[in-house]
Structure P
Amino acid sequence: MKFAEFQAGQVITAGPYAVGEADILAFARQWDPQWFHTDPVAAANGPFEGLIASGWHTCCIAMRLIADGPLQGSESYASPGLASLRWPHPVRPGDQLRLTASVIEARRSSRGLGIVRWRWQLHNQHGQEVLDLDATSLFKP
C-alpha cells in the first residue's frame with residue numbers, strides 16, 4: 001500500500017501463518033535459547049505445559065505478515081520504534097496466526113514524511129491474542 005492509502009480507523013488483516021515446532025526450535029536456538037523455547041521435554045513439565053515460541057519470534061512473524069501485506073510496494077523505509085509491546089498468550093507449535101493492523105493515525109510531518117501509527121495484533125486459531133504492539137512507520141515523501 002502507498003502512504004496515501006492509509007487512513008485513521010482503517011483495519012487491515014493478513015494471514016494465516018502456520019507456526020511449526022521446527023521453526024520455533026530453530027529461531028530459539030539461534031536467538032533466544034531459553035529451555036522453554038528449545039527443549040520440548042523440559043517445556044512439557046514447565047509452567048507453560050509445552051514448548052512455546054519466543055516473543056521475539058512472534059514479533060518477526062507479525063513483521064513478515066506486514067511486509068508481505070500492506071508494506072509490500074510501499075514507500076515505507078524506517079520506524080522510530082514501538083510505544084508498547086505485549087505477549088498476552090504464548091504461541092505454540094501448530095498455531096495458525098492472523099494479523100489485524102488498526103491504523104491509529106496517518107499524517108504528514110512538517111518535512112513531508114508520511115507517518116503511520118498503528119496497532120498490530122496477532123490472534124491464534126482460538127481467538128487468543130498472542131501479540132499486541134503499537135508501532136510507528138515512516139514513509140518517504
Structure Q
Amino acid sequence: MDAIYTAVATANGREGRAVSSDGHIDLPLAHPQALGGNGQGTNPEQLFAAGYAACFASAMNLVARQEKIDITDASITAEVSIGKDPADGGFGLSVVMRAEFPDHLQGAAGAALLEKTHAFCPYSKATRGNIKVDLVVE
C-alpha cells in the first residue's frame with residue numbers, strides 16, 4: 001500500500017496523555033470507572049470508538065453515493081467493549097456498530113448498506129477476523 005496520509009500520536013499508557021504530532025489531539029488518559037479508574041480522562045476504547053465511527057460513516061457516505069442512496073440524517077455510533085479474552089486470559093475487544101437511518105433505510109435496505117460499508121471501511125478491514133463486529137440498524 002502506498003500511504004496517502006499517516007497519523008502520528010504518542011501515549012504513555014492508560015494513565016497519562018495522548019498527543020498527536022500536529023497538536024490537534026492532546027488528551028488526558030485515565031482508566032474508566034468500570035476498570036477501577038477515576039474516569040477523569042478519555043481511554044483507548046473511546047478513542048477507537050470515535051475513530052471507527054467516523055471512518056465507518058465516511059465509508060458509508062461513499063458507498064451510498066455510489067449506490068445512489070440518500071443517507072441524509074443518517075449517523076453511526078460505535079460501541080467498543082473491552083473484556084477478558086478466554087483464549088489467553090488477557091483482554092479483547094468487541095464492537096457494535098449502530099446506524100440510525102431514515103425510514104426508507106429500515107430493514108433489509110439498511111442492513112445491505114451496512115454490510116457493503118463494513119466490507120469497504122478501512123477500520124473494518126483492519127479488524128476483520130480479530131474483533132467481533134455486530135451491525136445494527138436503528
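We did not get these values from a lab; they are worked out from the coordinates using the rules stated. All figures in this text were calculated on a predicted structure; none of them were measured in a lab. Cβ atoms are built from the backbone, for glycine too; each structure is taken alone.
Of the structures labelled P, Q, which one yields -6500 when helix-only ellipticity at 222 nm (-39500 (n - 2.57) for each DSSP H run of 4 or more, over all residues; to 500) is computed from its coordinates? Value -6500 for helix-only ellipticity at 222 nm (-39500 (n - 2.57) for each DSSP H run of 4 or more, over all residues; to 500) corresponds to P out of P, Q.
Upon calculation of distance in nm of label points 7 Å out along Cα→Cβ at positions 13 and 109 from the atomic coordinates, which of the structures P, Q produces 5.2? Of the options listed, only Q reproduces it. Matching task: 45 is the computed value of percent of Cα pairs over 21 Å apart. Pick the structure from P, Q. Value 45 for percent of Cα pairs over 21 Å apart corresponds to P out of P, Q.
Looking just at FRET efficiency 1/(1 + (r/R0)^6) of positions 5 and 37 (r between Cβ atoms, R0 = 35 Å, to 0.05), which of the labels P, Q belongs to the structure with the highest value?
Structure Q gives the largest value of FRET efficiency 1/(1 + (r/R0)^6) of positions 5 and 37 (r between Cβ atoms, R0 = 35 Å, to 0.05) among P, Q.
Looking across P, Q, the calculation of relative contact order in percent (Cα under 8 Å, 6 or more apart) that yields 30 traces back to P.
Match the computed value 13.0 of mean count of other Cβ atoms within 10 Å over residues 61-68 to one of the structures P, Q, and report its label. Working through the options, I get structure Q. Taking 0.95 as the value of FRET efficiency 1/(1 + (r/R0)^6) of positions 45 and 117 (r between Cβ atoms, R0 = 35 Å, to 0.05) derived from one of the structures shown (P, Q), identify that structure. Checking each candidate, the match is Q.
Highest-scoring entry among P, Q, by distance in nm of label points 7 Å out along Cα→Cβ at positions 21 and 101, is Q.
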